[in-house]
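Structures for review follow.
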Structure P
Amino acid sequence: MAQTYTPFGKALKTLQIDYGFRTADVANAWGASTSFVYAVMSGRKPAPPQFIETISEELGITEDDREYLKIALDQTPGAVNIVTKSPLQAEVANAFARQINGLPDEELQRLRTLLGRPAASESAPRARRSISAA
């Protein structure tokens with residue numbers, strides 16, 4: 001049975017091929033098992049905080065390719081954990097979470113622009129490649 005990857009998993013696999021490292025190397029860089037890395041790549045587990053930065057430093061991944069991974073992670077569906085530091089932040093984050101699935105794409109595009117996140121087509125050169133879910 002073929003492995004199904006999330007956009008983040010596909011991006012990480014692309015970098016494995018480009019840089020010549022294996023899934024075991026990613027696992028060693030993070031300090032986990034290969035089955036954990038496969039679970040992150042397939043979306044069965046979320047990528048932990050600092051996952052991209054840690055493996056990038058350990059494996060010598062460039063800043064442009066780190067951004068490529070971050071964009072792919074942003075495009076990967078799933079649960080999101082937000083740590084807030086104030087009641088106002090918590091209120092806004094929770095209101096957004098309750099309404100996000102009902103927002104039209106145009107509004108989401110406006111929010112992305114407001115937050116300073118470029119569209120994938122405007123991102124780092126590698127990110128211009130299509131990152132789509134399997």
Structure Q
Amino acid sequence: MLPCDQAHCVRTARRAEELSLTYGVSEEERGLLVRAALLHDIGKGGAELGFAVRVLQRLPFSREVKRRMARIWPHGESALRVLEDHPGIGGEKLRRMGACRRLIGLVAEHHCPTTKLGEILKRADDG
């Protein structure tokens with residue numbers, strides 16, 4: 001991961017811990033949440049994610065329009081796919097490493113959470 005992504009994950013972990021105290025999360029779940037926050041963007045690792053593609057991902061265009069625009073840059077289309085799919089990619093990496101199912105689930109769904117901890121992680125990630 002790039003240093004800016006690493007710093008983002010640390011900030012997200014700090015916010016997740018603060019939010020977990022606000023929401024009355026147990027100490028055990030708080031530890032899980034902080035670990036998930038530190039690892040939530042692991043799916044981005046190893047990809048050539050240029051600044052332009054990172055900006056493009058945040059624009060309010062359809063996925064197809066973004067993909068067509070990404071073709072302008074070398075590796076742009078594949079980098080955009082990694083940015084869009086990094087939660088699932090990260091979950092799969094953690095599964096192959098033998099991580100616990102709850103950690104995998106939190107990382108894999110951190111953009112579209114289905115649990116209270118997932119909602120906290122998403123809020124922490126959104127800043």
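Derivation of every value follows stated rules applied to the coordinates shown; laboratory data play no part. None of these values were measured; they are calculated from a predicted model. Cβ atoms are built from the backbone, for glycine too; each structure is taken alone.
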Checklist line | Origin of the derived value 17.0 (mean count of other Cβ atoms within 10 Å over residues 73-80; candidates P, Q) | finding: Q
Notebook entry, point to check: One of P, Q was used to compute Cα Rg over 2.2 N^0.38 Å, and the answer was 1.08. Which one was it?
Noted result: Q
Item checked: If helix-only ellipticity at 222 nm (-39500 (n - 2.57) for each DSSP H run of 4 or more, over all residues; to 500) is computed and equals -16500, the structure in P, Q -> P
Item checked: Given 1.3 for distance in nm of label points 7 Å out along Cα→Cβ at positions 17 and 33, calculated: source structure among P, Q -> Q
